[in-house]
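Q: Please find the structures below.
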Structure I
Amino acid sequence: MCSHYEAPSRQSMLEAYGIASEETWGTDLWPGYIGPFVRPALETDPHDEAAPTLEVLTGTFGLLPSWAKDEKLARRTYNARSETVASKPSFRVAWRQARHCIIPAAAIYEPDWRSGKAVPTRICRRDGEAMSLAGLWERWTSPNGEIVHSYTMLTVNADDHPLMREFHRPGSEKRIVVILPQAQVHAWLIATAADSAAFLRQYPDERLTAVPRPAR
């Protein structure tokens, strides 16, 4: 499960998705922090060919369903298991309504336990491009009336993944976030709930690289 990742720069976002953003976010992100996500533009002019079809928003890393009492729930909802996302109360509404988003990431971090100790390891695309993580987004109204957006990363089993099976404690299930090939980004964002599961696959290990790095 991924609880720590790096958000890309605005320039990287522009290069990857063709959209500029005035939003601000930190680089080093953990559950409950504010980060960027990309979704289909909800308000666009169909008569303007230059109108953007995507938009960048910032939200809480960790999904906040409508019934959440406070933002502390985000500490437990930052990842959604593909096997149970359709039934878990925290995620099922966003899944059924196909609130798909892309969570841009320069890199993700996972602990490598092969030495007997947890060694934070930075995992990124081998070509250096931003990773497009498949996610779900939500819109929550806080007790004081503030509108808060939030998001979660979808994950799949990685027990047989040549790279990701090396992470997390020995004996624990291995997981990998769903990293979409660039050619599937648009299709994921507009996919229906019925078609969503087809996108939830492992990313090829040969397209990733992992380097030990002390936590910052």
Structure II
Amino acid sequence: MSNQSVQVDPLNSPHPVPWGWVMATATAKALGHPTGLYYYRSQSLLSPDRQYAAYSRIQMQVQPEFFRSHVTSVLFLENLQTGDLQAITPSSPLADNPFLDSNAELDGRISIVIPVSWSQTGHCLLAREFESLFCSSIASDYAVIVDQENNRVRTVSPLHLQYTNAVLLGWSANNLDRALFQVGNMGDEHWHLWTVDVDGCTVPAPGDRPVTFGQIMSSVWMGPQVQT
């Protein structure tokens, strides 16, 4: 899979979220720009069989008080033959669909999903769900696994471990149906590799490495979009 352009990421992920845009947008009020909704569209990830494209749309609500701003997102899966579009919202703790009415308290929450890899056959999509809170040290990844054959979406993370941060790296090279995470505690020098399957089963993976499949496609639609 093609490499993305170098970006700053809160967890130094190989699959960075648009953190520069988030921080620039969050400070827009201080620069004299109005508060309100701002949007960003990720690059598209084309499946190996070129039948599907995945991308995400990120929405940021900028508030006068920086720490009350919040970021939400939705993952889209497009059938390039039929034009059918499926919207997918992760089931992680801070995820919330910005295109549906919700009474959930969102102040300060950051929930960004971006496509990371297809499976070799193109039937399954792996996405990174990054979650954090403004003005805090809380930050970690979840893996969103979209199984098209079984019409199933699972959001998983390493279980039964003591850690402050988990970083999704891709699929496991040793087990291509498992997500590979780097897991550790903030300040520790050595972090460890663990794989997680669709049911959350977590096993150590020393010496493993991440693999990704698919082609990143840039378009005129990617990047910051019109503010509302």
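Q: When Rg/Rh (Cα atoms, Kirkwood Rh), for residues 88-191 alone is compared over structures I, II, which one is greatest?
A: Answer by largest value of Rg/Rh (Cα atoms, Kirkwood Rh), for residues 88-191 alone: I.
Q: Of the structures I, II, report the one carrying the highest value of Cα Rg over 2.2 N^0.38 Å, for residues 32-151 alone.
A: Largest calculated value belongs to I.
Each value in this text was obtained by applying a stated rule to the coordinates, not by laboratory testing. Since this is a predicted model, take the numbers as computed values, not measurements.
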